[in-house]
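Right after this note come the structures.
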Structure I
Amino acid sequence: MTEESFLNLPKRVKSIISVLERYLAEFIGTFTLVLIAAGAVTINDIYSNSIGLIGVAIASGLVVMAMVWAIGDISGAHINPAVTLAMLITQKINALDSMLYVLSQTAGAILASFVLLSIFPDAVTSVKLGANNLGSGVSLETGIIVEAILTFILVFTIFGTATSTQAQTGFASFAIGMAVLLAILIGGPITGASMNPARSLGPAMVSGYWVNQLVYLIGPVIGAMLAGLIHKKVFAESSFG
């Protein structure tokens, strides 16, 4: 649809189209994130550690950076239910939008996992389509704490660069992508550094691998909520100079 034809539409129709565009953007963004992030894990396993942890981290960080750049102006580029929850509790999104964002993100993650299944059918048994799991000797409690901390860092970065009125514009996508990359370098061997319930749910559901998956729901939700609330209550009104 051209800009001219869009402007000629009735106001109510334009409003509906704008809303649907946001949900579609979240669907596409999360689809792309899971396809690349889980795909990198899958490829690394199939091709004998061909890209390693650094390659997985770079792929994940760059795809997040690209999606924030591509759809940030459309939907805010949450591409993560934990981020959407943080936006909800800080009143940056309403309840209905947040629910539909999460549904769109989940659908995108599941479709991406089915695409990975069609490309790498053997990966269901070998690497569970890139599903997250705890490292050797890592307890459920430790996994939850690590995911909460990593998600806190990610969401705090998002609030500081993408939602703050005092942040420098143009650097949000870079900062958020770097937060993901660094989190995976540190947390990858421990939990897989998901920080995203949709990223974990998609491969787990399609592969049928549910071991320790509560870690990737509870940890990111706790971390995201704490980051959102702390940024809003402590830092949002701060001003220096």
Structure II
Amino acid sequence: MLRKLSADKHRQPFKGPFSITRIQPGDILSENDDVAFGPLSIIDHAVMKKGLTIKMHEHVNDEILSYVWHGTMHHKDSNHLEVALSPGNLMMMNAGKSFWHEEKVKHEFVEMLQIFVRPWQTDLDPMIQFHEKPIQNQDWYLMVGPKGSQAPLTIRQNVFIFDAHPRQGEQLDIPILSGMQPFIYILDGELAIGELQIQKMEAVTDSENPIQTVTAVTDTTVVLFFVDMNAPVSLMGTISGKHD
């Protein structure tokens, strides 16, 4: 059975120069009392205005993929590493027991995703990774996966993350990963699965049957997750954890 997470279900914890629409993937499961979809905890769909600085702050036990869709976000961390993130330049911050960073927008606005995944264990060693990928790949591109997979960025969890940029009218076949449940998120544009329309900031899953094919109603950017719903998780993350 297809389940859709509509855009009107999301909260906005921050508005103004730094605006966040917070997608709680677990809201797609009616019986769920957690924000998370397995270990996939939070997707922050952020818009950051020119001149914004988010000062140095700490993350603990969060696995964070930064995916910039528009503009350039300047990253600086406690290891004195400075990197400009823009479309096609990915950052995976495996915070572990502690990692500090700062974010700055120097020029035009930034629209991006910060994807928070619960690691399989508390207080792992911190690390940071970067990867350059194609910008307008029309088919699926594997960005993130566990150690031993073919993914260029390693996550300490049994989660895979792909993206694709199909053009209007094009179809995408959804791969099947044994034992994993898909979660399809629309960053921009619109997809159709049969008669079901999925628009910007909406998501879809199916726990019973494979989702075989999607069609781009307009030029679209889509992020596809495969999640081990029974994976062990740490609930101690700064953002990804389970909080009262």
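Laboratory data are not the source of any read-out in this text; all were calculated from the coordinates shown. On a predicted model such as this, the values are computed, not experimentally measured, just so you know. Cβ atoms are built from the backbone, for glycine too; each structure is taken alone.
I, II: which one has mean count of other Cβ atoms within 10 Å over residues 47-54, as calculated, at 11.0?
Values: I: 11.0; II: 15.9.
Clearly, the read-out refers to I.
Which of the displayed structures (I, II) returns the greatest value of distance in nm of label points 7 Å out along Cα→Cβ at positions 183 and 199 on calculation?
Numbers: I: 0.6; II: 2.3.
By distance in nm of label points 7 Å out along Cα→Cβ at positions 183 and 199, the leading structure of I, II is II.
One of I, II was used to calculate distance in nm of label points 7 Å out along Cα→Cβ at positions 23 and 191, giving 0.9; which?
Values: I: 3.0; II: 0.9.
Source structure for this number: II.
If helix-only ellipticity at 222 nm (-39500 (n - 2.57) for each DSSP H run of 4 or more, over all residues; to 500) is calculated from each of I, II, which structure is the one that comes out at 0?
On the way: I: -23500; II: 0.
The read-out was computed on structure II.
Match the computed value 41 of percent of Cα pairs over 20 Å apart, for residues 31-102 alone to one of the structures I, II, and report its label. List each step's numbers first, then the result.
Working: I: 41; II: 36.
Traced to structure I.
Among I, II, considering only volume of the Cα convex hull per residue in Å³, which has the greatest calculated value? Show your work: numbers first, answer last.
Numbers: I: 139; II: 121.
Ranking I, II on volume of the Cα convex hull per residue in Å³, first place is I.
Work out which structure the value 28 belongs to, where relative contact order in percent (Cα under 8 Å, 6 or more apart) was derived from one of I, II. Before the final figure, lay out the partial values.
On the way: I: 28; II: 21.
Answer by label: I.
Have a look at I, II and say which one yields 0.95 for FRET efficiency 1/(1 + (r/R0)^6) of positions 207 and 231 (r between Cβ atoms, R0 = 25 Å, to 0.05), as calculated. Provide the component values of the computation, followed by the final result.
Numbers: I: 0.10; II: 0.95.
Structure II accounts for this read-out.
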